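No lab work stands behind these numbers, since they all come straight from the coordinates. The model shown is predicted, which means the values in this text are computed figures rather than measured ones. Cβ atoms are built from the backbone, for glycine too; each structure is taken alone.
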Structure I
Amino acid sequence: MRIGISLTSAHATPGARLAARFMIERAAAARRAGLDSLFLGDHHATPGPYYQNVPMLGRLLAEWGDAPAGCLFLLPLWNPVLLAEQVGTLAAIAQGRFILQCGLGDGAEQFDAMGANMKQRPSAFEEALGVVRRLLAGETVSSHDRFHFDNARIGPRPPEPVEVWIGASAERAIDRAARLGDAWLASPGLTPGEARAQIASYRERCRAHGRAPAAIAIRRDVYVGETKADVEAAAGPIIARGYRGFDPSALVAGTIDEVVARFRDLAAMGYTDVIVRHLTNDQPRVLGSMARLESVRKALGA
């Protein structure tokens with residue numbers, strides 16, 4: 001199993017530069033730990049600071065190596081020509097393979113602020129993905145459906161093909177991921193039972209569409225503690241407060257051996273990648289957990 005990192009982009013710190021420095025330090029720590037991939041999320045019009053993925057990843061790639069890197073893009077919120085240009089530029093900066101994670105997005109306030117229609121999310125998603133792929137392949141593209149533009153083309157184009165991972169949890173969305181994506185990204189809030197059921201559904205839909213996935217990934221919110229006491233001090237109060245409304249069984253907080261066991265369970269289900277996000281936003285604790293992820297990765301044979 002490969003272990004990647006999705007860096008937290010929402011930060012409430014005394015100054016904007018401090019949180020940006022935290023993210024840079026975390027990317028460097030992920031590289032030192034030998035993690036297999038680096039990602040940033042996507043959210044807009046937030047009430048608090050949220051560091052936008054394209055400029056932030058451009059900076060973080062200076063701290064990263066030649067392992068894969070990428071961003072999540074909520075496709076219905078983006079002009080697909082602009083998105084393809086951003087991906088082409090980021091892929092040119094990156095030393096390794098670029099992965100485009102994408103999803104439908106949610107939240108009426110976010111859609112309203114970005115001038116997008118939530119009711120049109122599925123059709124806008126499919127149209128945008130098709131346009132982006134054609135532009136990245138070097139085609140000149142016009143569209144007069146959900147998006148309106150003529151004779152668009154982009155440069156630079158990615159030095160190598162961009163892999164598309166589609167995030168999905170609803171039955172219809174999982175089918176869409178199997179039909180259109182190179183890989184599927186399972187939601188972080190899935191309980192172990194739900195994770196097992198959904199990967200079975202995804203594999204069945206891949207067979208139905210004659211597709212062989214390049215990866216089957218799952219997001220997990222984690223804390224790797226130095227000791228059981230450290231885990232309880234760092235993660236216990238956060239979990240007790242009802243972290244993100246998740247079932248506690250979806251969270252992974254434990255010592256190195258305990259986290260290895262939880263990740264092995266996911267590997268046994270068929271997941272090839274676990275993309276971690278940290279439960280705590282305390283910088284020293286995040287950096288310590290990141291360093292211990294190196295031991296988790298080695299124990300899994302990654």
Structure II
Amino acid sequence: MKVAILSRRKDIYSTRRLQEAAAARGHDVAVIDYLRCHMNITAEEPSMHYKGRKLPYFDAVIPRIGTSRTFYGSAVVRQFETIGTFTINSSLSITRSRDKLRSLQLLSKKNIGLPITGFAHSLNDVDRLIKLVGGPPLVVKLIEGTQGVGVVLVETREAAYSVIQAFMGLNANIIIQEFIKEASGADIRCFVIGDKVVAAMKRQAEPGEFRSNIHQGGYAEAIKITRAERETAVQAAKIMGLKMAGVDMLRSNRGPLVMEVNSSPGLEGIETATGKDIAGLIIKYIERHAKPIGPKDYEG
């Protein structure tokens with residue numbers, strides 16, 4: 001098969017591992033900087049162009065879309081879908097999962113366990129939001145944040161009001177969530193491919209830090225998850241429409257609580273912690289589900 005990896009850089013661990021795994025299984029693989037793509041959107045012959053030339057056909061696409069580039073990146077994925085290319089994650093599932101508020105609302109609708117979450121537009125409602133999530137300590141999150149950036153733990157009502165006021169003053173969209181004390185600064189990342197959790201790790205924050213993201217200095221180790229955690233992770237990915245996802249959960253006194261469903265989960269942390277060939281499993285999934293387009297060629 002011809003496989004395209006949509007990524008800004010070839011040297012990123014996840015991109016490199018996917019490229020290696022595809023090549024090792026005999027596929028023709030290319031890394032494409034999606035920001036250098038441009039599209040011919042027409043009913044007669046829609047096409048994709050890259051750095052001034054029309055792209056040949058690809059049987060499958062693996063999107064690695066950065067959070068700050070969701071709009072354009074998902075448009076590129078959507079154009080490949082228009083042409084008929086298999087994408088392991090659809091453009092709709094990417095945009096759905098990237099909107100933290102929308103994703104939480106969709107998960108809530110399907111009775112997935114979540115931390116109590118508040119959202120409002122007016123500063124006049126801040127006190128009500130604080131009360132809604134059980135008071136401080138509480139967590140303030142930028143809706144567009146990622147990898148722990150834009151996430152603040154506030155210990156007092158006064159601090160909460162100041163942080164929320166500052167974010168709102170910058171016209172930033174935020175959500176407010178209850179702080180799950182019993183999680184003790186740890187979360188669980190379940191890597192879902194298709195309808196299975198293929199690997200899971202526990203991420204633990206450093207002392208004095210509540211964000212367990214590895215990018216924020218946390219460390220990871222392989223972990224055995226419960227049946228409830230496994231079912232929650234698979235269902236959460238399914239609700240988002242993702243065939244490949246990193247589902248982040250907290251262990252609470254009322255069961256697993258989903259924090260986020262990531263459409264471009266990193267491979268380095270999970271492969272290092274578990275010793276599993278996640279990249280190879282992704283390629284095997286594509287082999288089972290992608291239908292070759294050839295001999296059609298966009299250049300022809």
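A few points about this structure:
- Origin of the value -14000, where helix-only ellipticity at 222 nm (-39500 (n - 2.57) for each DSSP H run of 4 or more, over all residues; to 500) was derived from one of I, II: I
- Identity of the structure behind 20.3, 65 (criterion: Rg and Dmax of the Cα atoms in Å, calculated), options I, II: II
- The greatest value of FRET efficiency 1/(1 + (r/R0)^6) of positions 94 and 166 (r between Cβ atoms, R0 = 30 Å, to 0.05) among structures I, II is that of I.
- When distance in nm of label points 7 Å out along Cα→Cβ at positions 30 and 110 is computed across structures I, II, the figure 1.8 traces back to I.
- When FRET efficiency 1/(1 + (r/R0)^6) of positions 14 and 270 (r between Cβ atoms, R0 = 41 Å, to 0.05) is calculated for each of structures I, II, structure II comes out greatest.
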